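Peer 1: Structures given as structure tokens follow.
Nothing in this text is a laboratory measurement; each read-out follows from the coordinates by a stated rule. This structure is a prediction, so every number in the text was calculated from the model and none was measured. Cβ atoms are built from the backbone, for glycine too; each structure is taken alone.
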Structure I
Amino acid sequence: MPGTGERIRLARLFSEGKNAVIVAVDHGLYFGPLPGMINLPAVIDQVAGADAILMSPGMPAHCGSVFSKRGAPALIIRLNWGSNYAAQWRYKHSYSVPMVSAADAVALGADLVISSLTLRNPDEAEDAGNVEVFSACAAEARALGIPLVGEVYPTGGDDKTPEELQEDVFIGSRMIAELGADLVKTFYTGKHFKEVTAATPVPVLALGAKKMPRESDALHLAADAISSGARGIVFGRNVIQSNDPGRLLDALKEVVKEFKAPDTVAAAFHLE
């Protein structure tokens, strides 16, 4: 059960009991500079209306102004690095290593921290090592009273078959919660995603993954995830690489927090 610190910080994330809309901008940690994120400090203010922003440890020093105002978004800092995220290199394994401690993240301004866990790798010892890294992150976060987001991100991501992805997410989400995650961030897996949220005893956040062809597609993904029991979304490229990140973010908040129909919201915000 979360302690006082975790409860207070989680209540801020889910303010007024509403679902959370989080923007991820840590892609440079794995892909280098992507379109829309070449000059991150120049674009970060466009997503200041998010409930939280997910960053790598080195970037708050360059983008700190967005967090220094009253009513600013919460800052989530990533604690570990996993080779499976570097999709451009098509790794078959996922080795996880710590980058910063939870105490380091708090010193950088974090309100929450995130650590990933990838299982069912070719080597069983690899899985055990990844569990060890994640468990250390969970212990550090618990000692500090800061919520830990556990990310279930299978090697290959959403390039897996739908059946494989569902199985990995279903099992992994429960396992990462049992290891101490306060929230789970993972792929929306389609019609069976409600089984994931039902079997996971902590709030589940759906990630956006690859950039979708149309902005309205992102709204539909968010709506489908929420209707399947997700407590929020964590979108990166689908927001930052959109034509107007601030406008799409506002539209997503209407869908995720107010449960408005995605087609209605797309029309109101003039999104394709």
Structure II
Amino acid sequence: MKLLEGKRALITGVANRWSIATGIARKFHEHGAKLALTYQGERVKDEVEKLARELGGAHVVECDVSSDASLAAMRDDLAAHFGTLDALVHSIAYANKEDLVGKVYDTSRAGYGLSLDVSAFSLIALVQTLREQLNDGASIVALTYLGATQIVPNYNLMGIAKAALEAGMRYLAYDLGDRGIRVNAISAGPIKTASMRQVGGATKMLDLVPKMAPLKRNVTAEDVGNTAVYLASDLASAVTADVHFVDSGFHVMGMPPPELGA
């Protein structure tokens, strides 16, 4: 059964074949969605275009979410070459590497502003830009992480940005609810991506989750993609303004299990 047959989806943040956004795109394609993918900069253009060919000839468009001109150009391109949207996936985050290690009080003002702009305001900016192209009843999904609400050492500024993203998600859900547009977030467990490797010591989480989580395993980008498909489908027609954890249950653990010497 294809849950997204006939739906058009824009997936942002595709950088390479290992990214969470790519895992979501693959699952959307499996379930029949027609896809558009964004990329930022010539450095990743070829890789994204290659992935687009693997995904049924997905439409590819450049977008720098920190630029109003780039956002407007993306909107015009989609209007001319793709059409209206039934789903929007926000999988964009950035912080300077020096702000993802050490003490959060060492964060620079410039680094803070940059990270909040790219990682959190970008969701609002995308909705501002595309609100007339979002169909009534559409679904918006943003990617977040446990560090938004709990302390994950060295996640630092990104945790602050994800907290802002989650708050923005809830307010957007309220503002768009009268059109039946649903806005949710997925909090994914640690996945070995290029972005994760930028966080000091974050790869240790990959060892910890299988030892602590109820399901005793790490999650994959495909696991996240499955939940994104559900949220974008009509099965989730009354689900909005919530954070959905895809982390093998790690987020509910209050302390390590006895076998870890707790």
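Peer 1: Kindly point out which one of I, II the value -0.66, -0.93, -1.23 was derived from, the read-out being log10 I(q)/I(0) by the Debye sum over Cα atoms at q = 0.18, 0.22, 0.27 Å⁻¹, for residues 32-87 alone.
Peer 2: The read-out comes from structure I.
Peer 1: One of I, II was used to calculate mean projected area of the Cα convex hull in nm², giving 13.9; which?
Peer 2: II
Peer 1: Starting from the value 15.8: which structure in I, II was mean count of other Cβ atoms within 10 Å over residues 64-71 calculated from?
Peer 2: Answer by label: II.
Peer 1: Give the label, chosen from I, II, of the structure having the highest value of mean count of other Cβ atoms within 10 Å over residues 120-127.
Peer 2: II
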